[in-house]
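Quick heads-up: structures coming right below.
Each reported figure results from applying straightforward, stated rules to the coordinates on display, with no laboratory input. Predicted model, so just to flag it, every value in this text is computed and none were measured. Cβ atoms are built from the backbone, for glycine too; each structure is taken alone.
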Structure P
Amino acid sequence: MEKERKVFGISWNVFLLGLVSFLNDMSSEMIAPIVPAYLTEVLKVGKLAGGSIMGLIESASSLFKVVFGYFSDRFRKRKVFVFTGYALSTVAKGALAFTQGWLDFLALRLLDRTGKGIRTAPRDALIAESSNGKTGKSFGFHRMMDTLGAVAGPLIAVLLLGLLSYLPKEVLYRRIFLISAVPGIISLIIIALFVKDRGGEVKKKIAGVSSLRSRSLQLFLAVVALGTLGRYSYAFTLWKAEELGYTVLQGSAFYALFNLIYALSAYPIGVYSDRVSKKALIGAGFLLSALASICFAFAQSLPLLVVAFILYGLHMAVMDTVPRAYMAELAGEGEKGTVIGAYHTVVGVFAFPASLIAGYLWNTYSLTYSFLFASAMAFLAFILLQFD
């Protein structure tokens, strides 16, 4: 196998995939802070419907992840799935500028998430195959880059909201949707010209999905499913800020803070996970989720709201980094895409009822109950993980 160059101690392939994720998340997060407001202010979608739509969007990619992870294992080709997935998402985000109702909005957001479903498991498998055994470090770097893009995106959104504030809100939102496609196009050029497949270098042939038959892995996925019921859409955190009287512009700043904490934490957490028990760190992630939700539930002032966003960022830094590395290590060489895809599928499937329940509790009682339910699910997952 050809020796691969390294950048900052990270393989060139992982570095490039990190850069791609930086650009793509910049694109996605440019529109993330305005999507909740666009739904409620422009498309006139209600609370329960809004929560359901956001949850469905979060879950839409899930069923595709294990399927395309398996296909990328079978054909030993990751790059084509990665490129196709990012291309679909780029087109879908730009086309949001032309939506006229919640149905076409939902269709495009589902297309975006379908693109994520196609690319996620093959990309994560490619990262694992390019990691030289340091899966935590590689995934930590990737999540850091991904989230730095998520920091830049809302800040660009804040800038655009300020510069284009003279426009009617509907026109302003549509302009931002169009601009968001530009970083995505650049990321496609990087994938096409520079990212290299590594799956063909794995000699072992697939002989079924033996890792998924492991009882410990199945129990772990069951705990993840339960914990995911407390993993509401980010939109609920912005709706909480709005409930406390903050504007969309100020909400974007809160969202940028969350992503900054995530970005600063993901890489050191990933590196640390290579030295200690990844399972124990995942348990800590569930505890952070429970604490963040409690803070959101009772936040009535700026300090507690800021603490909630910080804890939320730390929680996501752990839960978006360590489980991927953990699953990559549990998987056999011939089935990394399948096993990682199974994890993403479980998370995606249960993300929909999580936001549906949160939306129902918000509509029937208040946002406080939405966050308290989420906290209870995360804490229960922490407890059960100790017996896995």
Structure Q
Amino acid sequence: MNSIHARLSKNSSRRDMIERNAASIPVIDGSTFRTSNFLVKVGFGTPIKELSLVLDTGSDLTWTQCQPCETCYKQTEPLFDRTKSSTYATIPKTDSVCKYVTRPGTVPPSAASLCYYGIKYGDGSLSTGFFSKETLTLSTDKITGFLFGCGTNQKGDFDLEAGIMGFSQEKASIVTQTAKKYSKIFSYCLPSSAGSTGHLSFGSQSLPSKIIYTKLVNKKSHYGLDLIGIGLGGTKLNISESVFTTPGTIIDSGTVFTYLPPLAYPTFRDAFRAAMTAYPLAPPRPGDDLDTCYDLSKATTVKVPEISLFFKDGKVVGFPGKSSLVTYTKTQVCLGFAPYEKGDDETIIGNQMHRTMEVVYDVAKQRIGFFPKGCT
């Protein structure tokens, strides 16, 4: 809409401002790609090849599987062929930007003089390949010389997506690379189901008013929050604030469920169950982290309590209760919360809880904002 208005505008300075400083692309539920994450479709190369990548605020690097590939997992879309793009360029290992990525211990002879990256995730999955430059297309915006990983070796627990788009605060992330263009501001609204579409927006022009902002806390490459409590329907549960503040909290679009400290989870789970006594409990899925499931097959309407997060600066954000539920079948709908295993106490606010909320990352002002009903 902004692009159309800009092109129709007779004011050239207004046109330049809108087209230069804002972009928006759809976000889809990843179920058709057999993933519980959310995907954005972007364009790589010249001519443009559209690829669907996981939207991940916990990743430092954007990468996609590249042809010719040595070890690649099966993906839905054709692999990106760097040899057929006129704007693709490798990076020498002596280039200063090569410091943005980690060079793995083993590098193939063909990459001895080139910048070669290796990235490993918490579940053991990894991607290695050429750290390169390419033209990235976001809607109608072209980002020339975009730094990304052209992955030629991938191993681990990947689904059918073409790779990952990294939105961390590190130098190789898309947020930092487009800082001059979009002022280190982006937001997203994750859709509630496969039948709905959300959005990913860059820049501040399309942000809603009345956003509830809370302070961003530095947690290395992750986005940290000053969480001090959790509750239902605006009522804070009786859990010591230190349970949350000592290990800290992060919000991560690349983590599916929400994980609470072991000392907090039982209190929250029991309160949630008490509010849901109208619906019969169902057995959890074997091997799953989720232990609170319901059979909603006979319910004509379902009322789920709002989940409230309490922050140190006094802000309270209410998340729709239904967004906290993960639907497997009509007879098995589970609360998308789980306790950390012993020894891991950090709270992670996962992507299922983000659904239908406009989540704003104003990195320049070091704050994160929330706005309800940003999408369906």
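For relative contact order in percent (Cα under 8 Å, 6 or more apart), which structure out of P, Q has the highest calculated value?
Values: P: 30; Q: 18.
Answer by largest value of relative contact order in percent (Cα under 8 Å, 6 or more apart): P.
Given a computed value of 1.3 for distance in nm of label points 7 Å out along Cα→Cβ at positions 37 and 309, which structure among P, Q does it belong to? Display every interim value, and only then the final one.
On the way: P: 1.3; Q: 1.9.
Only structure P yields this read-out.
Just checking, which of P, Q has the largest value of Rg/Rh (Cα atoms, Kirkwood Rh)? Let's see the in-between values first.
Working: P: 0.95; Q: 0.98.
Top value of Rg/Rh (Cα atoms, Kirkwood Rh), among P, Q, belongs to structure Q.
Name the one structure among P, Q that helix-only ellipticity at 222 nm (-39500 (n - 2.57) for each DSSP H run of 4 or more, over all residues; to 500) of -2500 was derived from. List each step's numbers first, then the result.
On the way: P: -25500; Q: -2500.
Derived from the structure labelled Q.
If mean projected area of the Cα convex hull in nm², for residues 261-316 alone computes to 3.6, which of P, Q did it come from? Don't jump to the answer; show the numbers that get you there.
Numbers: P: 3.6; Q: 5.3.
Attributed to the structure labelled P.
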